[in-house]
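S.K.: Once you scroll down, you'll see the structures, which are given as structure tokens.
What follows is calculated from the coordinates using simple rules that are stated; it is not laboratory data. Quick caveat: nothing in here was measured; it's all calculated off a predicted structure. Cβ atoms are built from the backbone, for glycine too; each structure is taken alone.
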Structure 1
Amino acid sequence: MQTSTQKLKVIESSIYTHPESIRALRFHFIGIGGIGVSAVARVLAERGALIQGSDVRESQLTLAIQQLGATVVIGHHPENIDGADLVVYSTAVPKDNLELQEAQKRGVPCIHRSRALAYGLVGLETVGITGTHGKGTVSAMITHGLITAEKDPTFIIGGLLNQYKTNARVGALPNRENPTGQVCYGVAEIDESDGSHLNLHPNHALVNHLEVDHLNYYEDLAAIITTMTRFLEDNPNLETVAINVADEGVRRMIDTIKLDHTLKVITYAAEGYYPSSEGSLDKVEYTARDVVDQGISVSFTAYHFDRVLGRIDLPIPGGYNAENAAGALAVMLGGLTLDFSACQHALNTFEGLENRFTVRQDQEITVVKDYLSHPTGMKRVLESAKRMEHRKIWSVFKPYRFTLMRYHGEDYAKAFTAADDVLITTMYAANEPSLPGIDTQWFVAQLRQFGNITHFVPDQSELIDFLDQRVQAGDLVFFFGGDDFFKMADEWMDQRAAARHNH
């Protein structure tokens, strides 16, 4: 009788030699409503696989995957895995999950989401974007660039593209829509938070930022850099790698990495982030210069070394997006050899990702939703916000993980100085064991020590009442966090709209 390991070896051999064999497989996804998991499930479904899954609640994403013919059960039960050839899980799924345990008991192969993502990209020329932050936006920019250039890419991204109302879809595939042998592309946001990026081997890679994060998995920045080095050095398919030379962690990686001499290394940076100690921007291959941050949009001049390519006018907020766009250009022009005119048009019409500096306004106030939880990214968002018209900037945040708070307490304190008032609610530990002396009150004290006007609202459900009593016309309110915060922000704006209507 075959072991689960032997079964998996046979299945993967079949997928990689005959991609159409995916159609004979039934995948069961635990937590199918997760933004990353649902993206993989969608692409495999569109490639003909049989999809089933479970989640704790119904959502926009579970309903969308059901429309593709998937079977979705609300609630986790052992019998949910019936009929599955493979069970797919993410790092967020606990080891004592009933379905995971049942699959192991039955000898059904269990694979991490990253391996299933690799199956969805089989047969394609792939682009993988990774790094501490910015990877979703860069992935979306490259995807929109390929679509604008009429390349019809497959994409798998950890966020909904506002332009296309989805986080994933299958594009042109070899031997189907494309019998002539023209190159078919795949774009994937590759998560480095748990080391699972080592399961992916893209043809073209981009590393945007390497900073201390995910300390539940990594010991320190050195460990993050070492693992990213392995991701690049051990990839037999790698043809080009784009690197953000403005980022200190990325530069540290490049100083130690040993890459095949045939590999094309493409450098990029944005003016304002590139350190003067590194010399002239003219020696960087793709750069964003003369950056003008208008608050709700950003423009810059794109350069190839010292040659002007043209002006880019991004219709999305955030000056830091000039850096993300420089990375997208590095891949699109240097790796995929697209025409600049198509890339320019794509960036000039790019609508961004859902809940990345997503602005919602009424007649009096502006609310911004942003998925960021890393202090560097939050600092950049708030610095851009200061260029928007406002009376006062409020930041609403729920601290996340003891390890992250301990390491970055001072960084958060400095980041929030760009806001006028900060609202903090009780820390979300994410199953981490507590650390002596590190709790929400400690975090609030850290913020106040750096002069932040900080309000502690222990019960998250009372945040909106607190804001309602204090926010005035012309105020900007930033919600940093996850779906629970974004739902709260949207409900608040809906209530304000209903109240005005009733009056």
Structure 2
Amino acid sequence: MSDREPDKDAPPPVDIVDQIIVGFNPKLGAIGMEAALKALSALPATVLNNFQAAAGGAFFAIAVIRYDGEKSFADLQKQLESHEHIAWVERNAPIVTAGFSDPLFAQQWALTKLGADAPWTVAPPATGTKTVVAIVDSGLRRLDGTLHADLGVAEPGGGIDMDGHGTFLAGTIAAKPGNATGVASAVPDTWNINLLSLQFFTPSTPPNAADASIAITSAGQYRADPLNNVDAMVINASWHVPPGDSGLATLRAAIAFAVDPSVGCLVVFAGGNDGTDNEVYPLYPANFGSDGAFAGSVLTVMASDRYDAKPFFSNYGKNTVHIAAPGMRILTTARYLIDPPRYSEYSGTSAAAAYVSAGAALAFALNRPNWTALDVTQHLTASADTIEGLKLACIGGKRLNLARAVYGPLHITAPVAGAILVAGNPFNITWNVQYNNPLFNQVDIAFSNGGGPFVPLAAGVPIGVGAGAWTWLAPPVTVAPGGRIRITPTNGNFPAESGLFTAA
């Protein structure tokens, strides 16, 4: 995955196998982390790291230790979990990133497949807040601290990406459209959607469950801090832990912190690249997507190819994977240490998860500040295409469709462009409903006369199933260049406008 030669001067990698995670419950607040660490230091153990976060009703705190005593892990676990402030004890676990490189082909077929191969003709509301996509991965920046020339806006910090995986994801999510050379993405650089890089591994610190959990929790803290002015946060987690139960309690606690209603993040998981059924061979954190406690706040993603089929490598799950997205030979930004900027292709559920993260950011931005994670997950799955060949691979055979997610379900069928209405007479405004989202059961209707502002005509009109209609008393006159009707779902910023018409 990386094009960098090993750094001979780098410190030796950390041995994750010897690490033990101690997770604390909210009672820790009564004694504080310092007192808890003193209790741990009474063991024949070395405290390697500790982290504590609280936001509203969300709480997460861990310590990572190396045990040097003679007790078995089971005995040590039993001893520590008897402490009233300790919620769990488990071994740390290595993490495997869910993407790999392929030969370069300068094509971005996925954007066409997703309907995102042209600039969006709608825009989000103008607010002072921003939507942030947190990439929990290998970092993002170059050696001099700058970004790849084609990437969009990033929040401060992020770490030097010596691996390349984080930069791959960033390009898929938010490469600047309209570059003379390079790659584009579905996220416009004018929509106030920023990247946040949370680096949890480096050449000397291999990816592991404890550091990944701290990074996820840190994303939640960033979202909850009012000083950061973040309206919505999407967390992209394109990696997995090997089979087993090591690290899972810690990861689950971190995700619970991030999706707690007082924090409100949406977490997107890559489904995995083993080509296996996640319902037979559970893979985490992907399988947290089927955890009822996280329903509506997480999405697990499988990969699809240009023919809407499952690639050989993609994991799947008829009842546990929420949605598919392109993940085969995806052109993106590549890590580079010197100029000129590089571009590369990669394949994997990493890329698929990145596209879904981009879709979530677009939906949040369009509906800021009102939509929750549940609203966004429901909208992305409702607006997705149903692919018969994927019905045994993910829930409902859904494959992401960014155009439908951005433009919404409505298409006005009358009045058509150039229509002449009889002034003062009743007229049926009609529309098609291209997909059903439970959020959208009513529409608001407005009229613009001669290019002027839209004036409300009706509110709370039933949207209909498949089609809808509302009878309007046409105005006595229409000023050139004509009139226009706009209908918008009451609970979503997805307006549909008619062509220009006149009344005579």
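S.K.: In terms of Cα Rg over 2.2 N^0.38 Å, which of structures 1, 2 is highest?
M.R.: 2
S.K.: Comparing 1, 2, where is relative contact order in percent (Cα under 8 Å, 6 or more apart) highest?
M.R.: With respect to relative contact order in percent (Cα under 8 Å, 6 or more apart), the highest-scoring structure among 1, 2 is 2.
S.K.: Compute mean count of other Cβ atoms within 10 Å over residues 248-255 for each of 1, 2 and report the one that scores greatest.
M.R.: 2
S.K.: Further question: Rank structures 1, 2 by distance in nm of label points 7 Å out along Cα→Cβ at positions 16 and 280 and report only the one at the top, that is, the highest.
M.R.: 1
S.K.: Looking at structures 1, 2, which one was helix-only ellipticity at 222 nm (-39500 (n - 2.57) for each DSSP H run of 4 or more, over all residues; to 500) calculated from, given that it came out as -6000?
M.R.: Answer for the origin of the read-out: 2.
S.K.: For the read-out FRET efficiency 1/(1 + (r/R0)^6) of positions 160 and 256 (r between Cβ atoms, R0 = 30 Å, to 0.05), a value of 0.50 was computed from one structure; give its label from 1, 2.
M.R.: 2
S.K.: When mean count of other Cβ atoms within 10 Å over residues 168-175 is computed for each of 1, 2, which one produces 30.2?
M.R.: 2
S.K.: By the measure distance in nm of label points 7 Å out along Cα→Cβ at positions 152 and 456, tell me the structure among 1, 2 with the highest figure.
M.R.: The structure with the largest value is 1.
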